[in-house]
1. Identify the structure, out of I, II, from whose coordinates distance in nm of label points 7 Å out along Cα→Cβ at positions 87 and 103 was calculated to give 1.6.
2. Tell me which structure, out of I, II, gives -14500 once helix-only ellipticity at 222 nm (-39500 (n - 2.57) for each DSSP H run of 4 or more, over all residues; to 500) is calculated.
3. From which structure (I, II) was relative contact order in percent (Cα under 8 Å, 6 or more apart) calculated, if the value obtained is 17?
4. With FRET efficiency 1/(1 + (r/R0)^6) of positions 31 and 55 (r between Cβ atoms, R0 = 41 Å, to 0.05) coming out at 0.60, pick the structure among I, II it was computed from.
5. Ranked by Rg/Rh (Cα atoms, Kirkwood Rh), which of I, II sits at the highest value?
6. Using the calculated result 3.0 for distance in nm of label points 7 Å out along Cα→Cβ at positions 151 and 167, pick out the matching structure from I, II.
7. Ranked on FRET efficiency 1/(1 + (r/R0)^6) of positions 135 and 191 (r between Cβ atoms, R0 = 30 Å, to 0.05), which label among I, II comes first with the largest value?
8. If FRET efficiency 1/(1 + (r/R0)^6) of positions 63 and 159 (r between Cβ atoms, R0 = 25 Å, to 0.05) computes to 0.15, which of I, II did it come from?
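What follows is calculated from the coordinates using simple rules that are stated; it is not laboratory data. Remember, predicted model here, so these are calculated numbers, not experimental data. Cβ atoms are built from the backbone, for glycine too; each structure is taken alone.
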Structure I
């Protein structure tokens, strides 16, 4: 949804300047893409899912001492490193890379258009656009902070690099810090949030 906000902001500024306005079919295609991409992770996990019987056989063969502990973990899942896993991982990495490049170009173009927009609108209206853009930028940085550990996790497991288990644990901890980073960013870059916190917490 953050990408949709960037697209809407880009099109709003573009419509004012009468430039870089996407066609109606392009917008429809973008909405269809972003709606259909939501269930894709669940579908991908279902494709590479290994049946419980096969998981049981794998543990019994490679780590029989953990066979009883395996039944005590209801959320444990084992993925087999086969061609399905490789294809799904490559698709996920490619999608994240292309999406990051697309958003980067979109942000750069918005910033360039805002320089032209500044000469055609009032100071108050420009300030509102600037505040909205700043909010999107802060949110996008925190999203990158959230996506990067997933990217590292997928690469280490795809290539079966050394210390993948340790790196995966670090990535999980890193990923869980997204909400805290987002909260700190809001307080650092937006005065209303700082004022609200300062009223509640007397320094």
Structure II
């Protein structure tokens, strides 16, 4: 079976904390096909947190108009950028999630707009966390260049609520050789029929 590896914008920028949180902020309640062009447009014009923090509100609002809720989004992204410049993520300074104090502390929970979706995305994708993030090694496993492993990794502990993050983990766990459900986490080993369905399906999303 031929399986292609398809990375989306979050995976492409996961090694940059500012761009990672910016991407998931735009993707929140928005399909990635809609948000991705706007994301790259923002980075072309304002590639750093310092740049975005200084953008006039009305200018960013116009850029975000195709996504809807542009006034709220623009205000939040500028505040996020200002907070990022003043207090960037640091794994030695962890913060509780404002909307859920029972959620594991993270280095990004203090930033404007970081709720459950952004925190889950951070724990799944960030290469700064244990194991190096979900994208690490996936391509090599699919291409037969390395074997899956059972080592502890942060992304393996996440049980997201968002359907797209759940689908990513269904796919990512299949790459590791296991079925996964949002209710119970890792399940039984996959079989050929499961792999035939899951892996090509993900590459088209």
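1. Details: I: 2.8; II: 1.6.
Comparing all candidates, it corresponds to II.
2. On the way: I: -26000; II: -14500.
Source structure: II.
3. Working: I: 23; II: 17.
Of the structures listed, the value fits II.
4. Details: I: 0.60; II: 0.95.
Comparing all candidates, it corresponds to I.
5. Details: I: 1.09; II: 0.98.
Looking at the calculated values, the largest one is I.
6. Working: I: 1.4; II: 3.0.
So the calculation was done on II.
7. On the way: I: 1.00; II: 0.75.
Going through I, II one by one, FRET efficiency 1/(1 + (r/R0)^6) of positions 135 and 191 (r between Cβ atoms, R0 = 30 Å, to 0.05) is largest in I.
8. Numbers: I: 0.65; II: 0.15.
Computed on structure II.
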